[in-house]
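Participant: I've put the structures underneath this note.
Derivation of every value follows stated rules applied to the coordinates shown; laboratory data play no part. This structure is a prediction, so every number in the text was calculated from the model and none was measured. Cβ atoms are built from the backbone, for glycine too; each structure is taken alone.
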Structure I
Amino acid sequence: MSDPGSLREQALRLLASGQAASRADLVETLQVAPSTVSSVVRRLLEEGVILEEGVGASTGGRRRRILRPRDAGGLYAVAELGARHARAGLCSPSGGLTVTEEWAIDIGAGPGPIFDEVGAVFDRMRAAHAPGQRLLGVGMALPGPVQFPQGRIIGPARMPGWSGYDAESDLRERFGVDVVVDNDAKAGAVGEQAVRRGAGDMIYVKAGTGIGGSLVSGGQVYRGGRSLSGDVTHVRVADSGEQECSCGSRGCLETVASGAALVRDLARRGLPVSSTGDVIAATLDADPAAVTLVRHAGRLLGVALSGLVNFLNPDSVVIGGSLSSLDVYVAAAKGTLYERCLPSITQSLSIEASLAGPDAALIGLGRLVRASAG
């Protein structure tokens, strides 16, 4: 028989990390009888350690009551940096995202000025939404390769002035708390996994100005030998026109399927676009050139992913990032994957847009920094 004290700690840890949110989740994860879980949950409720609130989505039976740890005070501050925009948020002690803010940046300004901006935004958000709350930790997601958990940026193609920079040490000195620095696609995969409980093995792709990727296997992000896994943006594709990539090579996926590539190609056709947001707006307005090029870009993403899907046999492929808001992009990638992958692989494969949306990386950072600080 399992030790009740051990079960109590395991249950609390699962609820705090977001891996479980109900009695049914605890039964499934802990592999114990429902009566045992009920006893543990009752004890935690009586102690005031957790709260029971609301109802979750029905899975065919009675709607589940949601369980969460009682907030003990304090907050985590998290931010995701892109080439042109940044997004910041505050998270509760349990790692849940509570409020967000987005603003324009130029990542080429370098670490010092950008981190100054982020710090000012954190201060403003804390003053407006959590006055007096203690800062427990800081999480930062960057649009380039990051050595994890050291937090050092390694050879980023689209981040001039950042290569070799020790972001973790800088942020720790600025804020005086535990800091987690990660790649944006890897943080996004953690966030998507938190939203999709029970999603299994997953390929997560962030398609925005650039393209990043991550693999979740066995419930963990696969990082590789130097934390450089998932750099799908530099996979060579045949139908690339040999465009020069930001990495200095030619024919990379980024040159034909990213937001930056779409801005370039639509501008050449005379459309007044200067950002991925402009491309999205033109596509949603059903501009023929935009729709055609976005569909083609989605197909090329599917081509690049098809070999990975056949090799890895994931349960799901999730497309995040700003381009995932375009159904035509996601549908084209999905159709190409079904065409090019083995039927035995795609029979149970889920291919869809992110459920976490633009908050995926922030949600993931909340969980990563909480685990680090805890």
Structure II
Amino acid sequence: WLLSLNGLAPPIPGDGLPVHTGLRGGAWVRGMVRRLGFVQVDPIAVVARAHDQILFARNPSYRPAHLKRALEQERSLFENWTHDAAILPVEHFPYWRHYMDRFKRWKVHAGYRRYFGQTTDRSVASVRRHVRRNGPTRPRDIESEKCDWGDADSPVPTVAKVTIEYLWRTGEMAVTARAGQEKVYDLASRVIPEECFARRVGKRDYVDWACRESLLRLGAATPAQIAHFFDAVSTKEAQAWCEGMSGRGLDTVNVELANRSNSRPVFALAGWEERLESVPRAPGKLRLLSPFDPLIHDRNRTERIFGFDYAVEIFVPPKKRKYGYYVLPLLEGERFVGRIDLKLDRNRSLLNVLGLWWERGVKATAQRKARLERQLERQARFAGVDQVVGF
């Protein structure tokens, strides 16, 4: 069920989610992002950028140019934020205004308040005036003083950069393109299609939409998990929604966990029995998932349901890492069978296998190793390198 909801198995008839159309290209990308709800953006390119790996794991014909076209030409997707930087369906934009209004009121963590606190009425007016007059703008196109603080691990931003990012996070600006990894901004009214930009929804409709859309993709979940999916509503709001909907299109169910115990009661949209009976089997092929794949975003839920204990160790000191810097989960059919540490060497045109760990009880059979070898070769071609070494 979860694999189908996450685009890793064929769709379930009547599951309420958009069905991705087209076998490749922009149409497939647009449909898949609509089905997933969002795709996380991350700049780390040790193997592939997170958004590219998420989509490639679901369709080996995917290429980054397909996503760029959907974002910058078709305007069927837009960039903003969920629990992190993300690409979302443009149909979400009217609802996302409430999310962006929350940011405007500084309902974010202390680090963001410090960072965006550098904005002033004067800097907002200056950036707004520049973009209105000049159109698509990179932060470095605007002359500005540096902020009066800095992070020891990163360059000190300019006030203009902080300000234009603030206007993006609050919905006045939008990312119109990227020059490499650098964002190019313009007025949201010139980027978001008119029918989506002009539409307004009330707060009650927003909460109902956010909770329902989250639960559609989670299958069955607690209020906290519903709130965490998009990070668009509070747990308190999700709890109130579940209580108000209970018995009116929402059922309380128990889920058998990986350790064969039952979960505490969770919520599922009515009709879940019929949907479960129609679940197609996941293809038996082996996939390399991004560390930021939506299937495993909630680490605790992943461990409870799949029995797969996974953590990103990017920010863990090397000597304290259990596995490696950028370790990708290995999904085979319906279960996680291992994890692999990969690193590109573009200068030598190599994909290096730095480590491979099979899960307990998983045998490294010749067939399984052959599946992994084929997938590593596909990964190397996707990255544009010639050879896999270390496997």
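Participant: Kindly point out which one of I, II the value -13000 was derived from, the read-out being helix-only ellipticity at 222 nm (-39500 (n - 2.57) for each DSSP H run of 4 or more, over all residues; to 500).
Facilitator: Source structure for this number: I.
Participant: Between I, II, which one scores greatest on mean count of other Cβ atoms within 10 Å over residues 246-253?
Facilitator: Going through I, II one by one, mean count of other Cβ atoms within 10 Å over residues 246-253 is largest in I.
Participant: If mean count of other Cβ atoms within 10 Å over residues 222-229 is calculated from each of I, II, which structure is the one that comes out at 20.9?
Facilitator: Going through each structure in turn, the value belongs to II.
Participant: Kindly point out which one of I, II the value 0.70 was derived from, the read-out being FRET efficiency 1/(1 + (r/R0)^6) of positions 174 and 206 (r between Cβ atoms, R0 = 30 Å, to 0.05).
Facilitator: I
Participant: Comparing structures I, II by distance in nm of label points 7 Å out along Cα→Cβ at positions 238 and 326, which one has the largest value?
Facilitator: Going through I, II one by one, distance in nm of label points 7 Å out along Cα→Cβ at positions 238 and 326 peaks for structure II.
Participant: Match the computed value 1.1 of distance in nm of label points 7 Å out along Cα→Cβ at positions 118 and 158 to one of the structures I, II, and report its label.
Facilitator: The structure behind it is II.
Participant: Match the computed value 22.9 of mean count of other Cβ atoms within 10 Å over residues 30-37 to one of the structures I, II, and report its label.
Facilitator: Value 22.9 for mean count of other Cβ atoms within 10 Å over residues 30-37 corresponds to II out of I, II.
Participant: Then there is this: Out of I, II, which has the highest value for distance in nm of label points 7 Å out along Cα→Cβ at positions 230 and 318?
Facilitator: II
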